[in-house]
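Trainee: These are the structures in question, set out in turn.
Read-outs throughout are calculated quantities, based only on the coordinates presented, and are distinct from any laboratory measurement. Quantities reported herein were computed from a predicted structural model and do not represent experimental measurements. Cβ atoms are built from the backbone, for glycine too; each structure is taken alone.
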Structure 1
Amino acid sequence: MKTLITLVMTTLMSLQVMAADLKSQDVSQWLTSMPTLKPWLEKNESKLSANISEPNNPEVVFKESVPALKKAGLYDELNGKVKKLGYSDVEQWTRITQQVTFAWMALEMDANKTQIDTAKAQYDAMIANPNTPPAQKAMMEQMMAPALAMVKLASKSSAADKSAVKPHQGKLRTYFDGEKK
C-alpha cells in the first residue's frame, strides 16, 4: 500500500477537473521536475497520509491531497519548490501531474488491452460465481478497488493528452516502473 500512496502522492495530488490539454513541453517539464520533487514527497508521505481520510482509496487520496498538504503545513514549502521548477503553483503542478499520469496509464492500457480484458473477465467471473465464498469475494473486491479506480480515472484521459504523452511514453514507463520498487 505504501507504493500506491507514494505513486499517488507523486503523480496525482488532487482530483481536479482537467482544464487545458497537455503539450509535449508540459510532459518534458514534468519529467525534469520529478527527480527534485520525488524525494520531498517521499520524505513527507506519512504526514500527508495522516491527513487523508481513506489513504487506501485512490479517488479519496487524489481529492484530499492538496487539502492534506495544507493541514500538514507543507503546502507553502511544496509551492516554493514547484515555482522554482517553472510552475505557477501547486495546483498547476498537480493538474499537469494527473494529466500526465492518466494519459500514460491510458496508453499503457491500450497497449495491453487483451491482458487487461482477460484479467477483468476473470475477476468478474469470480465475483459472479455463486460458489465463491462471500469472504473471498469481499477480499478480492477490496484488493482490486484501487486498481479499478485508477483504470476508471485513466479512461477519462483526453486524446490530446495522450498525443502529448505518447513521445515520452518510454521515459514515463521507466519512471513509473521505478516507483514500484
Structure 2
Amino acid sequence: MAAQVQASAPTAPPTGTVPAPTRVEGATFALLRLFVGALWLTGANWKIPPDFGRDTDGGLWHFTTFAVDNPVLPPYSWLVEEVVLEHFVVFGWFVLVSEALLGALLLAGLVTRAAALAGAVLSLTILLTVALTPPEWPWSYYLMIAVHLAVFATAAGRTWGLDGILRPIVADRPGASARWYRRCS
C-alpha cells in the first residue's frame, strides 16, 4: 500500500503578530535608524545656548523666524510669533534637548517606535517653519518624515538596538510600564 503524502497548507502567523524581518531587512532598517539618529545629533550641535542666536540674528533664532517671514500655515506662524519667539530661550533649550535625546534614543535603539514618531513630528514642525523659505528644499523634510515613519513601522530598534535586548525581557511582564514599553519599542 502506497503511503499517502498529505500536503499541509502553510500556516499563517497568529493574529496580531508580525513575522520577524529577514537579516537583510533588519540590517537595512537598523542602518537607517542609526543614520537618522546621527543626523539629529549633528543637527543639534548648532543650537548654541544661552541665547540660541537671538542676539546675533543667527542660529536657531534665524531659522525660527522663517515661520513668520515666510508663513506656510498661518495659525502655526501666529503660534511661533506670539509664543515661541516671546519665550525663545525656553524654546531653544527644548529644541536642543529634544533633538539630542531623539538622536541618542535612535542611535541606541531604545523606545525606537516612540522616538521615530517624535522625529516625524519634529520634522513636520521644521517643514512648517522653513518650507517656503528660499533656498530651502522642502522635499528634504518630506523625506525625513518618511524615514521616521519607516523606522516606526519596522520597529528598527529590535535589530542592533537595546529594544532587541530589552523587549524579550519585558514580553511577559504585567503592568502599565511593560505594556507602554512593548508599544514604544
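Trainee: Here semi-axes √(5λ) of the Cα gyration tensor in Å has been calculated and equals 29, 21, 13, so which of 1, 2 was it run on? Each step should come with its number before you reach the end.
Mentor: On the way: 1: 29, 21, 13; 2: 42, 18, 14.
Going label by label, the one that fits is 1.
Trainee: Check the numbers for distance in nm of label points 7 Å out along Cα→Cβ at positions 50 and 170 across 1, 2 and tell me which is largest. Mind showing how you got there, number by number?
Mentor: Values: 1: 4.3; 2: 3.8.
Comparing 1, 2, the top value of distance in nm of label points 7 Å out along Cα→Cβ at positions 50 and 170 belongs to 1.
Trainee: To continue, here is another question. Upon calculation of helix-only ellipticity at 222 nm (-39500 (n - 2.57) for each DSSP H run of 4 or more, over all residues; to 500) from the atomic coordinates, which of the structures 1, 2 produces -19500? List each step's numbers first, then the result.
Mentor: On the way: 1: -24000; 2: -19500.
So the calculation was done on 2.
Trainee: Ranked by relative contact order in percent (Cα under 8 Å, 6 or more apart), which of 1, 2 sits at the highest value?
Mentor: Working: 1: 34; 2: 25.
Structure 1 comes out on top.
Trainee: Out of 1, 2, which structure matches 0.10 when FRET efficiency 1/(1 + (r/R0)^6) of positions 26 and 74 (r between Cβ atoms, R0 = 30 Å, to 0.05) is calculated?
Mentor: On the way: 1: 0.80; 2: 0.10.
Going label by label, the one that fits is 2.
Trainee: If distance in nm of label points 7 Å out along Cα→Cβ at positions 58 and 98 is calculated from each of 1, 2, which structure is the one that comes out at 1.3? Intermediate results must be reported in sequence, preceding the final value.
Mentor: On the way: 1: 1.3; 2: 2.4.
Only structure 1 yields this read-out.
Trainee: Looking at structures 1, 2, which one was distance in nm of label points 7 Å out along Cα→Cβ at positions 42 and 66 calculated from, given that it came out as 1.8? Mind showing how you got there, number by number?
Mentor: Values: 1: 2.7; 2: 1.8.
Of the options listed, only 2 reproduces it.
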